[in-house]
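A.B. asks: Below you'll find a set of structures to go through.
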Structure I
Amino acid sequence: MPQLYIRGQSLAYAVKPVNFDRSLLALLFIHGTGGDSNDWCGQLEGLSSRATVIALELPGHGTSDPPGETSVRAYVEWVVDFIEEVGLKRVFVVGCSLGSAIAQMIALSPRPWLAGIGLVGTGARLRVHPAFLDGLRQDKEKALGMLADFCLSPATGNPLREEMLIKYLRADPELIYSDLIACNEFDVMEEIRQVDLPTWIIVGNDDKLTPPKYADYLHSAISGSRLSTISDAGHLVMMERPVEFNRQLAGFLVDVGLISLT
């Protein structure tokens, strides 16, 4: 996996195609709490014929160097530095949950390279139940097992459910805790109305962590946005329903003129 050194710290990322044209549209995917580039395998495989696809691993996540951060704003600085260091000229930033909070904050201070944003399983405010934060301190396995279960729809099969449980149980609980603190402090309920970019919002109808009403608010607040609701999917809709996710995203990008039909 390629790595890029920024401020003396290595950030890892997956990219397809490997030899890409930096002047063409890049889809930059940012994972959520405790995630990594593997969260976007379906998009790396399914969308790389339409655009450059990059799945970034935030500091402390996957094979990127630790430590992580405790605020969305601090993660934003890493993502912006990464984009500018790579030299991308047109970027559509797609984030899930914590990654979507990062995308929203980038859109509120847009750079010339920002072509639009995709918001997956998120809201303009992300509150984490205090009992869950306390649970990470008191019973890590129980709390992380609950997180794995809450991320997925009841309709999602056991292979992915078991994969997520193993992933979270192997994660550093302090990193998960820090990510959730960053989410808990995130609130752009008023500012989000200022976003004036092509914006695609997608939510699973079984999302228990950021229910569809959160996506409804984003859709009503961001003028001209498009909302996609996917059945039989939860918080990790891009992993649970990758084909439908990719179809909806590609359709949006075609409609706003960021990619061609072929």
Structure II
Amino acid sequence: MNRRYYIVMVLCLMFFASNVMAENQPDSLVFRANSHYVDNDFDKAAELYQTLVDSGYQSAEIYFNLGNAYFKLNRIPYAILNYERAYRLNPNDEDIEFNLEYARTFTVDRIEPLPVFFLLKWYRSVRQILSSNGWAWCSLFWIAVTLSFVLIFWFALKSSTKRLSFSLGIISLVFAVVSIVFSAQEKENETIRDKAIIFQSVVTVKSSPGETGKEIFILHSGTKVQITKALGKWVEVRIADGNKGWIPSESIELI
């Protein structure tokens, strides 16, 4: 009798443990978070999405949903932060871009960005068509194509075939080099975290690190900045119009 009792207890514990593990699986958490969001329980939805992010689970969809939940809770800096993280992973998603721009209209600061040369803007838009891994695979494809034209050139008997394969080989080699450059640049953008969002309601930007620095201007929560230097508990930041100064590192959150 005692033996059967222990067996039942062990089976119950195993069943309970399996349920707990299942509930904490990413897919299960996503489903539960989505259900809470649909039911307008944005607090619980944000909590579950945040749990996924804190556990190391990253995707543009999760960040986007978390941003939406925070926006519904009127926590604008948190919404902008997660929209930015989603956009960083998927810059071609129109929904992410629209929600990000809309959330920015709820911030206090109105900063006119410096104009970007149209060729540079076009270059960046083309580069962002694929991720770093996508461009890496693309480069492998063009390298294979280049090697194929090299073989054709080597074994071809007709001079016209040699000229054609040589020309096409040069073109495919250029495509391979461009793909490699794009892959490296996108990888750098994905790994270097030098952008941040102001989380403090009001922060004074100073001319030098430390409380004794001269006050230059002020920024408000939700504003995006670029970190250019760091010194102790202070960071030098640049805003979209080119102005820069020092603020406490605790007043920002990295994108």
Structure III
Amino acid sequence: MCTVENKRILLVGAGNLATSLGVALKCAGSPPVGVWSRTAHSARILGTRLDCFFSDDISQLPSADIVIISVSDNALSQVAHNVAAYFPQALIVHTAGSVPMDILRRAGCKSYGVLYPMQTFSKARVVDFSTVGVFVEGCNETAQSVIVEVATSLGGKVYAATSEQRRYLHLAAVFACNFSNALYSMSAEILQRHGLPFDAMLPLIDETAAKVHRMSPHDAQTGPAQRGDTAVMDSQREALSGNLLSIYNLISEYIEKQKETNSDN
């Protein structure tokens, strides 16, 4: 069986997640033996960074025990078909949040699973995997054991999760991360229009995030909607229009209903 000590890992993909994952694997003592990307330029950048073989041709990659596919959800099925054809004996793993594990079986993979790090990734900022929760699933006990071992070597917390659970995990992450970042953009837009710096929001953002480490999001909620301060809310609505006004009303209504629901319990 492949172990952390002797595994040969290929990275298929060279994007945001693959970059941080490749660096984390190298730091954990299991550097990838090769990197593939659909563009030679991206493959070269990550392969050079990891000091390993790189190519835009899957057929040219070296042999491996584990192939980790980290590509866009739309490309995953076709890429998995190609990987299964060239690496029929390898454990093939994808890293997607909302894509079921079964997509790999349908692609022809014999041994397969999921290694999903729940974090936001960017090439310009390599993530410390010791702080990341990694959610794993395997097609059988052997595959699950190897995936858990790889995930554990990265240093963070490891959780078993089915494809259905991971679907809702990713949905929750969209609200917690992607939507909240969109709200930061709206905040920056309002500030920019009135000659104010977004930097002024950073201590507030940091404290808001820090509070939910110590209490539930419901208990951490503050603001005019939570207080029922209709005069402030009416004044703020007058300063908004279009999508920003609609979003303000929808979120305020959600906060008000949550407050009413919890007060009734």
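A.B. asks: Tell me which structure, out of I, II, III, gives -15000 once helix-only ellipticity at 222 nm (-39500 (n - 2.57) for each DSSP H run of 4 or more, over all residues; to 500) is calculated.
C.D. replies: Values: I: -12000; II: -20000; III: -15000.
Checking each candidate, the match is III.
A.B. asks: Let me ask another. Taking 14.5 as the value of mean count of other Cβ atoms within 10 Å over residues 91-98 derived from one of the structures shown (I, II, III), identify that structure. Write down the numbers at each step before the final one.
C.D. replies: Numbers: I: 26.6; II: 14.5; III: 23.9.
It was calculated from structure II.
A.B. asks: Right, here's the next one. With distance in nm of label points 7 Å out along Cα→Cβ at positions 75 and 179 as the yardstick, tell me which of I, II, III scores highest. Walk me through the intermediate numbers first.
C.D. replies: Values: I: 0.7; II: 4.3; III: 2.9.
Looking at the calculated values, the largest one is II.
A.B. asks: Here's another thing I want to ask about it. Among the shown structures I, II, III, from which was the value -0.62, -1.11 of log10 I(q)/I(0) by the Debye sum over Cα atoms at q = 0.09, 0.15 Å⁻¹ calculated? Walk me through the numbers before you get to the answer.
C.D. replies: Numbers: I: -0.35, -1.06; II: -0.62, -1.11; III: -0.52, -1.04.
Here the read-out was taken from II.
Since every read-out is calculated from the coordinates, none of them should be taken as a lab result. Everything numeric here is computed off the predicted structure, so don't read it as measured data. Cβ atoms are built from the backbone, for glycine too; each structure is taken alone.
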